[in-house]
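Engineer: Quick heads-up: structures coming right below.
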Structure I
């Protein structure tokens, strides 16, 4: 019986820069359904190379992983950028609360 909920994994900037990231995650989590895994990336990670971020996030979504943008509002992105990324949710930075 699968456990309820979702396991969230923080992805570092260095990991996010690896074009093989989606394949690595799939290998490491092969015994777990992708729908049970959420990947968290910070806003600044997305904005380092937005075009590459779009490619990687769409590949992750296609593989079935949920994506969350963490620390939103601490960097320099805008709400208009959100449409380009395949994120499922935003985690608003505590400074806005």
Structure II
């Protein structure tokens, strides 16, 4: 019983470390890229499904607003690319 009380916490610690490296590729694919859209001349952060596998600009439709908006990369200010259909998102304005 004493060995079990020593081994179980050690195993939990080892599993926690091992599992922390299990999903390192999820962020490299940029499935949900953080970018921004420009509404009335002001940038607003959005989460969009832009997969960067295309030459077409990633566009979103915002609820209660007409038209589509191009999603720009927060780091490079270039339009994000996507071949996904235009998705509708909530209005990012406060």
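Engineer: helix-only ellipticity at 222 nm (-39500 (n - 2.57) for each DSSP H run of 4 or more, over all residues; to 500) was computed and gave -9500; which structure, I, II, did it come from?
Structural biologist: Numbers: I: -9500; II: -7000.
Corresponding structure: I.
Engineer: For which of the structures I, II does the calculation of Kirkwood radius over Cα pairs in Å return 15.8?
Structural biologist: On the way: I: 13.7; II: 15.8.
The correct label is II.
Engineer: Given a value of 24 for relative contact order in percent (Cα under 8 Å, 6 or more apart), point me to the structure among I, II it was derived from.
Structural biologist: Numbers: I: 27; II: 24.
Label of the originating structure: II.
Each value in this text was obtained by applying a stated rule to the coordinates, not by laboratory testing. Just so it is clear, the structure is predicted and the values come from calculations on it, not from any experiment.
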